[in-house]
1. Given a computed value of 1.00 for FRET efficiency 1/(1 + (r/R0)^6) of positions 136 and 200 (r between Cβ atoms, R0 = 30 Å, to 0.05), which structure among P, Q does it belong to?
2. Using distance in nm of label points 7 Å out along Cα→Cβ at positions 80 and 144, single out the structure from P, Q with the greatest value.
3. Can you spot which of P, Q the value 4.4 was calculated from, given it is distance in nm of label points 7 Å out along Cα→Cβ at positions 16 and 104?
4. Identify the structure, out of P, Q, from whose coordinates relative contact order in percent (Cα under 8 Å, 6 or more apart) was calculated to give 15.
5. To which of P, Q does the computed value 27, 23, 18 (semi-axes √(5λ) of the Cα gyration tensor in Å) belong?
Structure P
Amino acid sequence: MGTLVLDIETASPFEEPPEGPNDTEYFELFAFGLAYVDDLNDHPETEVLFRQGGWDDVFTTQLFERLLDWCNQRDIDRLLTYNGAWFDAKHLLNWAGELNATTDTELYERTAALFKNHIDVALAAADEYADELWDDQHILPDWKAYDLTGIDNDSFWYDDYQFPDSYLDGVDGKAMQGKHIGQVIGERYVDNVTTGLEATSVHTELTRLLEDYCTSDVADLIDLYSALGGPTLDDTYPRPPNSIN
């Protein structure tokens, strides 16, 4: 039974999202982290797909098409996300719906089909470790879920990569986090692409860091899914497109 793991990375180049609301208008699609296995015991096949241009809709459409082409080459029976019902699926379906109005690609229908058998592993982790949730939490941070299940989900430290001294100004931490991509790094990557700096050593290093981070997230989610019950979760935590809002 083929299993796909999908994780989106976003940037907010035009306006920082406020605390709390999760409105699509504040986010732009930057990258997909993908993992696939035919069997849950297999070593996953992974891929990271980056935006290949600026923030115009044409480049969002191209990134969707590359995702769908990649998925069409595999026999996918279930899709796993971590908190995808709240974030990944919501924004992807919103973007696809908007693009449907300006393209002839049926992006919404094709994207929704990916989520037909969608399992949100974050919901299973929240139930399994309910005593670990704070009063205002609905799900656990993924790093905590990995820690509680004994899965070694690597951190990626900026000092292990070669960047000029001021290159990471604006990043508030020593290890990469998703919020860093949203606040600084995603926009910096796209700026490099649009200004012709893709061949530089610093962009190559930035790409390597992003690939390491995104790959770890999706590959390890297969282990987390298995540790929490594997296919026994499929009937309890399905979040198909019509349940996303």
Structure Q
Amino acid sequence: MGHRVLVVDDDPTVSDVVRRYLEEAGCEVRLAADGADGLAAVAAQQPDLVVLDVMMPGIDGLEVCRRLRRHLPHLPIIMLTALGEEADRVLGLEVGADDYVTKPFSPRELVLRIRSVLRRTAAHTAAPAATETLIDAELVVDTARRIAEVGGMPLALTVREFELLVFFLRHPGRAWSRTELLEKVWGWQFGDQSTVTVHVRRLREKIEKDPAAPARIRTVWGVGYRFDPLDGSATA
């Protein structure tokens, strides 16, 4: 893989196991024992991905994620959450995590999730793609430069939020189930559908004039979501 991965976890046993598996997969791994050390490590040498435990003393993982998202919206973040703590998983997604793995977890599963996120991130930073601009009224998305704007104001979107928005713009007027969106946007054959729900909510907050009454990303009850362009078109 050859990527730099920062693991932030106050449990040295977990950190050591994760480090060994990631190094076997070809990653360069750095460990941080708490939130403050994790933030300092990111500032010192921005990693390609952060694995972040939710429950830590001092600055917890949710607050670390919030702070990172304010300054590094495109940095991939995978949260580690306790088994059964659905509230933690949802909160992690709401503050900007790209993915999560529940404890106890299989280190191999974590490596696969990391590979999936990094593979999609690498595709965005590879050779420049053909110029494509997606436009819906005041919403403009440049897929090659990975820039999204509303009324000329840039949007701070995470990797997944950007991918979800581009997918909707490319496929207007069709209802998609959460399962289909997990497969098409996340590349998952299975997973927690709340991941989609939270990302749709976050995206609505950024592109809708009234997120409580969305005009673009509409809920199709019993199915999922449908993107309705305001100007009747989604490409230029």
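Where a number appears in this text, it was derived from the coordinates with a stated rule and is not lab data. As the structure is a prediction and not an experimental result, all values here were calculated from the model. Cβ atoms are built from the backbone, for glycine too; each structure is taken alone.
1. Q
2. Values: P: 2.1; Q: 4.2.
Evaluating distance in nm of label points 7 Å out along Cα→Cβ at positions 80 and 144 on every structure, the highest lands on Q.
3. Clearly, the read-out refers to P.
4. Answer by label: Q.
5. Clearly, the read-out refers to P.
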